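What follows draws every value from the coordinates through simple rules; no lab data is involved. Keep in mind that what you see is a predicted model, and the values were worked out from it rather than measured. Cβ atoms are built from the backbone, for glycine too; each structure is taken alone.
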Structure I
Amino acid sequence: MAQMRADETISRSPAQTVALGRALGARLAGGEVVELCGPLGAGKTQFAKGLALGLGVDPGEPVVSPTFVLVREYPGRVTFYHCDAYRLGSLEELVELGLEEVLAGGGAVVAIEWADRFPRVLDAPTVRVELAYAGADRLVRVVMPA
């Protein structure tokens, strides 16, 4: 089993959550899955906005929750695919979105909001981001391969 490392941070604002996502995005090279987990309103989309910035997506490009379209693609230093699994009923529906093929080329990062609805979503190096309420703040826990 691969070694994992976890880092925990308290985010005191949406801007700080974006900054945490940006720092992670800057470290990713492509071929990774970022699982965004946590309750409604915990900051998953804010973190995804930061990921996009760290991956070189144009700062003027609005990164919004893909709740109804399921997947949005953003060009950058590394192509960013932002997926929302909230409305999916099964792992098969997620697989049918074609994200494994996207990852196979190694030139993209896929972030999946509500990834905790499905065990081990895709067969790729995975970073798990758990966001939770901590009073008015958010606890952000990032678990990644060591």
Structure II
Amino acid sequence: MRHGDAHKKFSMPKSQRRALFSNLTNALLTHEQITITLTRAKELRTFADNMISYAKKGDLNSRRLALAFLRDKEVVSKLFSTLAERYKERQGGYTRVLKAGFRYGDCAPMAVIELVDRDVAAKGAKDLARVAAERAAAEAENAANAENQETAEK
């Protein structure tokens, strides 16, 4: 009998597997496209699609279930505002898995998993904003140091 064979085990305990897919789902919903192994991508589809289905319902219980799995308020707010609005007419199939060759080190089959109708600017947007803020802070500090040197020379 095939009881309890709905998901792959990935040679890890349930708690580690849950944490892995929680983090991968967070990354997918944040960046809207990630590159992982093919088997993980195929398994991740179910978790990501379930989270978007929760968001489309939009009630408090769905928000709590999504927050319990994702553990990130920022991602849940994006999920329930932006992504729920984007996929309100779609009846399922929110993700796409594209094969992406083989990994160099161990020849594992790789795949790109992305949200259908994704926002291209979302990938790495948080990192770009952080780098821009750091650059602006460094420039302001350099300008302040230059002013201090000029006043010290006078």
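Out of I, II, which one gives 38, 34, 32 for Cα extents along the principal axes in Å as computed from the coordinates? It traces back to I.
Kindly point out which one of I, II the value 0.65 was derived from, the read-out being FRET efficiency 1/(1 + (r/R0)^6) of positions 40 and 136 (r between Cβ atoms, R0 = 41 Å, to 0.05). Structure II accounts for this read-out. Given a value of 0.30 for FRET efficiency 1/(1 + (r/R0)^6) of positions 64 and 96 (r between Cβ atoms, R0 = 25 Å, to 0.05), calculated from one of I, II, which structure does it belong to? Comparing all candidates, it corresponds to II.
When mean count of other Cβ atoms within 10 Å over residues 48-55 is computed for each of I, II, which one produces 26.1? Matching structure: I. When relative contact order in percent (Cα under 8 Å, 6 or more apart) is computed for each of I, II, the one that comes out at 37 is I. When helix-only ellipticity at 222 nm (-39500 (n - 2.57) for each DSSP H run of 4 or more, over all residues; to 500) is calculated, the result is -7000; to which of the structures I, II does this value belong? Going through each structure in turn, the value belongs to I.
Once distance in nm of label points 7 Å out along Cα→Cβ at positions 56 and 80 is evaluated on every structure in I, II, the highest one turns out to be II.
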